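Bear in mind these aren't lab numbers, they're just calculated from the coordinates by the rules spelled out. It should be emphasised that the depicted structure is a prediction, and the values quoted were computed from it without experimental measurement. Cβ atoms are built from the backbone, for glycine too; each structure is taken alone.
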Structure I
Amino acid sequence: MSFELPNLDSKSWSQLVTEMLRQIPQYTRQWTDYNDSDPGITLVQMLAWIDESLLYQANIIPLQNEENYLRWVLGLAFAENVTAYSKAAPLDHDFDFLALQQLLAQIDAGITLTRTQLQKAVLEYVQNPYLALSLSNVEVLAMQTNRVIAQQQAQIASQASSSTPVLLVAGAYAVEKAEACTVYILSDAKPQYQYPNYPNKQQYQGSSTKKRKLLMVQVENVATPESILLTQVQKYLTPRVIAGNQVTARLAQRTDINLAVQVICAANTNIGVTLNLLFAQLFRYFLPLLGGEGGQGWGYDSPPLPSDVEHLILGVPGIERIISFKLNYIPTMELDVMASLDVNAQLADLPSGTPAMQYRGLPRLRCLDVTAGSTT
């Protein structure tokens with residue numbers, strides 16, 4: 001979307017005179033005196049002066065039109081005008097409206113703004129949704145809650161710091177369910193991991209042909225900060241949902257993933273370097289926002305495929321083959337879904353054998369166990 005208009009005032013008086021003089025031979029060969037003393041040249045110069053003035057005046061109109069477009073978008077003739085929308089904007093934390101209103105105040109004060117500045121400000125306002133009309137709108141609005149949190153933190157910066165950590169929205173995933181919309185919120189809480197002494201420092205110690213690296217998550221209780229974040233998101237979304245629609249915010253579910261891999265490295269390969277490189281790439285692959293295919297992040301309820309993980313492993317320089325590969329999920333329960341399915345069977349009623357893995361939401365690496373060996 002753009003309302004950019006061309007720059008009409010692009011030629012000077014001398015350029016206009018030169019262009020007209022060069023066109024004279026196309027119309028007559030009897031005009032041979034191009035000096036300033038020639039009355040015809042004087043007339044050409046006068047017409048060029050008039051043309052330059054008209055171009056300048058015509059070029060002023062687009063800038064005024066863009067200022068008027070800004071006023072029309074805001075619904076305000078002047079920045080100090082009060083409407084129902086302008087009164088509700090501070091309460092609803094409509095930062096985009098307030099920023100554009102401040103720009104209009106600068107224009108009213110006589111500050112000259114360029115066409116580029118006007119276009120950039122208006123387009124940023126128009127392109128940022130205010131109402132939750134589509135799934136993408138809901139995701140953008142949920143992410144905008146971070147601006148409210150930042151404003152609140154700035155207001156209490158002078159007060160005593162709270163012991164409760166403040167979380168932000170790291171990702172938002174809107175899903176349509178029946179006639180309602182649910183947006184799953186991923187906080188920026190970082191899982192804590194540890195490297196156990198065994199096997200990291202004890203197993204295969206001093207070996208040049210085999211090394212193992214193990215990483216395990218340490219579960220921390222972030223329920224209170226995440227519940228506060230969820231409340232803030234819901235509060236920000238509520239005035240932006242039109243009557244008759246329903247948008248519910250919930251915390252994104254995380255499915256714990258265990259991955260154990262054993263690989264053989266090519267000859268003359270530094271096993272330690274290869275192991276660290278493979279370990280780093282596998283860890284990044286399961287990050288919700290940076291992992292997945294092509295590093296574009298994971299889609300909600302899109303489980304990792306063993307074939308994709310194997311392809312990633314074999315693409316690491318120095319890896320010759322995979323001799324063992326185990327990928328499994330820890331099942332996650334979604335009570336409302338289970339209730340809607342009217343599930344009343346007991347586990348004892350299930351047939352014997354390994355139950356199917358159940359994946360919900362986004363991946364969270366629980367255990368990463370990689371062993372690298374050498375052919376020599």
Structure II
Amino acid sequence: MRTTIKKIKTLTFSILFIVALIACNSKNKAPTKVTQKETSQNNLSTVIDSINSEINNGDYGLIDRFMVIQNDQILADFKYEQDYETIVQKYDTTNHQYNFNSIDWHPYYKKSELHTLQSVTKSITSILFGIALDLNKEYNVSNKAMPLLNNTNIDLKDERKQNIAIEDLLTMRSGLQWNEETDHNDTTNDCFRLESSNNWIEYVLSKPMDTIPGTRFVYNGGGTVLLGKIISTITGKRIDQWAEEKLFEPLGITEYYWKETPDGEIDTEGGLYLKAEDLAKIGSLFLNKGKWNNTQIVSESWVLTSTSPLVKDVKPEWRRDMGYGYQWWIPEYTDTGKSKIYGGNGYGGQYLMMAPEYNLIIVFNGWNINYEPEKSTWRVLQDRIIPTLKNE
């Protein structure tokens with residue numbers, strides 16, 4: 001099945017974005033838009049043009065944005081306008097923030113430029129956790145999680161639950177029984193049940209243990225919800241306030257939206273919306289080892305640890321041969337554990353990916369939720385762009 005793309009246009013970056021993205025980051029020179037003539041002189045531009053053509057052809061399904069930034073130069077910025085009102089007509093379009101076919105909420109927040117990040121939110125939550133630990137030295141990743149959740153209703157009869165450490169949550173090895181591998185709309189999916197519940201913290205903590213913490217990787221958005229709550233305990237601020245003060249404002253991110261749960265918590269597992277330009281700033285921050293505008297926003301050690309394959313050969317099958325750090329995926333790493341590619345991965349095709357060796361950032365926004373397209377943008381960096389750079 002192919003998707004008809006209604007209208008495609010190449011965007012020229014505004015001066016404001018150019019200044020904000022990397023010129024503000026004083027380690028870099030201000031990026032300049034690469035002209036068609038300049039980019040056509042190397043193989044990379046040919047590959048980028050080919051990918052854009054394939055997106056235009058519908059090979060990658062519903063894609064909303066494709067950006068490539070290398071060495072502070074914007075090599076590509078394509079925006080694809082989709083007729084979501086027509087596309088979702090055959091699906092339930094109830095206006096609810098967790099109905100993913102509601103065009104009031106998805107993929108753009110109420111038709112603004114703010115695009116859902118889905119599970120890339122987890123990676124940003126990890127950054128915020130790192131900042132919290134940087135500024136509160138009495139805490140570290142070895143601390144037990146339960147005492148920091150301030151919840152008197154926790155059943156701690158199972159000693160394994162008492163022994164869940166912060167690092168176990170960060171690396172998806174909490175030991176909690178959790179099923180998030182089925183289709184999101186499957187009513188047995190714990191993420192579906194979590195997002196349908198009235199008290200998210202209690203839902204996660206009500207889950208029984210099925211293994212010893214720190215021993216087995218199980219993808220678990222509920223653990224990231226607990227991390228958000230622990231950030232609030234450590235900092236005394238709700239995570240959206242903490243993010244605005246410690247991350248968004250320093251990076252010049254002035255517009256964002258973050259979903260709020262029925263009990264007043266912030267959805268740290270998938271509820272953040274950002275502009276693609278601002279998501280690219282997160283990539284620049286990490287390529288510069290946590291620095292922005294000559295200021296250390298998050299410690300270099302946190303960036304390195306977060307994006308290292310602390311968990312290797314991640315399963316199930318579709319994630320085999322990948323690594324996982326602190327809420328960051330590592331699709332490719334060396335035998336010595338050095339990450340060659342790392343990124344955030346979100347439902348529907350939200351990808352922020354970095355290749356440090358090539359000083360390269362790729363951003364994809366998409367919304368492939370109702371069928372699987374012929375090709376996946378998740379593989380573009382690894383299979384198309386980096387092999388081209390290696391051959392230059």
Structure III
Amino acid sequence: MNLLKVAICGGGRTGHLNAILFKQLPNVQVSMHTHNQEVIEHHVRHTPMQALLPDGSTLSARLDRVTSDTKAAVEDADIVIITVPAHARPQTLKDIAPHLTTSKPVFIGAIPGFCGFDWLAEATLPDRPNVVIWGMKDVPHTAFELTPGRSIKMGGGKSQLYVATHAREPQTARRQLEKILTRLYGPCVTMLDHFLEITLTPGNPIMHSSVIYGLIGPYGQWHRKIFPQRMCWWTECPELGAYFLERMDQESQELCAVISQRLGIDLSSVKSLKQEIVEAYGEQIRDPSSMLSILRTNQAYNDILAPMVPAADNRAGYVIERESRAFNEDVAYGLVLLVEMAKRFDLKVPYIEEVLQWSVAYMEGLRDSALDYFPRQWPHTTSAAA
């Protein structure tokens with residue numbers, strides 16, 4: 001079996017867990033690119049990384065390279081997996097672009113691939129015929145309780161992993177990518193026909209924003225109040241959050257239907273969020289009868305804390321963090337994109353727009369967003385449907 005060189009860009013939860021799992025495989029070399037000095041120092045001290053599995057067992061690994069040197073991390077990679085938040089991807093792609101090999105195919109992908117990663121990569125990596133752009137619909141496993149450079153806790157895993165390539169990629173590249181990902185993740189990899197199946201799949205942008213809106217939005221129980229303690233995203237999801245999530249999910253499905261009809265693209269794989277979660281986690285969900293019960297009883301979601309920081313001015317308790325990925329990624333690169341896509345088809349999405357407008361105000365404005373790279377002429381350009 002040939003040596004497979006994997007570069008992971010991102011030293012967060014998903015990056016750590018994937019790196020450890022890959023190092024359990026034969027003939028797989030793993031490099032991690034991160035600016036977290038704590039992770040780098042642990043590697044220099046030969047501290048093994050550990051993954052704590054749901055059954056209580058532990059996997060250990062020593063990565064081949066952990067570095068902040070972009071060139072050293074990616075220059076000989078066969079596949080580059082970007083796990084940084086969507087708002088960090090533009091700079092990450094700009095940083096790695098000059099150092100990618102030109103002597104062989106290089107598969108550049110994002111996990112997860114939402115927020116229009118194919119458009120971003122196309123815009124950032126022009127004139128690179130050996131680069132194959134891809135994305136995975138969701139993370140392979142939930143991951144939490146990260147101790148950088150030392151340990152990560154693995155939650156529930158997906159029964160199927162769905163992957164798409166940019167529309168420009170030939171079938172030969174798709175087959176080669178499928179072979180590589182099957183080697184890394186096992187026989188659960190399914191190739192999708194179109195990247196829009198990932199871009200339009202309901203996920204974190206509507207999940208996180210609806211729950212936050214239900215908690216601290218104008219009608220939330222904790223509006224302008226301080227939480228006495230940190231709370232879990234899903235096991236403590238408020239009814240109002242689930243209410244908005246269901247309606248935002250419905251609007252997302254309506255957007256899919258319009259795009260499918262107007263562009264002649266089969267988006268039947270883009271299911272409702274409720275169906276997506278039930279199919280992904282199966283028996284890990286004790287009560288699948290409603291959106292609220294699904295979120296509250298999914299064992300894979302247990303113990304996942306909402307993004308909170310201590311309240312200011314020495315007040316006791318916690319508030320929702322404005323600088324979290326739930327805003328900088330899910331709102332600025334997720335909800336913004338959905339609203340703009342709907343606008344271009346003259347489709348009204350009032351629930352998504354309501355949550356977006358409130359979220360942007362809570363963030364105190366957008367610094368950047370998916371509109372920075374979303375094709376201006378979409379859907380009328382030939383490659384824009386990618």
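Taking mean count of other Cβ atoms within 10 Å over residues 111-118 as the criterion, which structure among I, II, III has the greatest value?
Sorting by mean count of other Cβ atoms within 10 Å over residues 111-118 in descending order puts III first.
Thinking of I, II, III, which structure, once helix-only ellipticity at 222 nm (-39500 (n - 2.57) for each DSSP H run of 4 or more, over all residues; to 500) is computed, gives back -7500?
II
Identify the structure, out of I, II, III, from whose coordinates Rg and Dmax of the Cα atoms in Å was calculated to give 20.3, 59.
Answer for the origin of the read-out: III.
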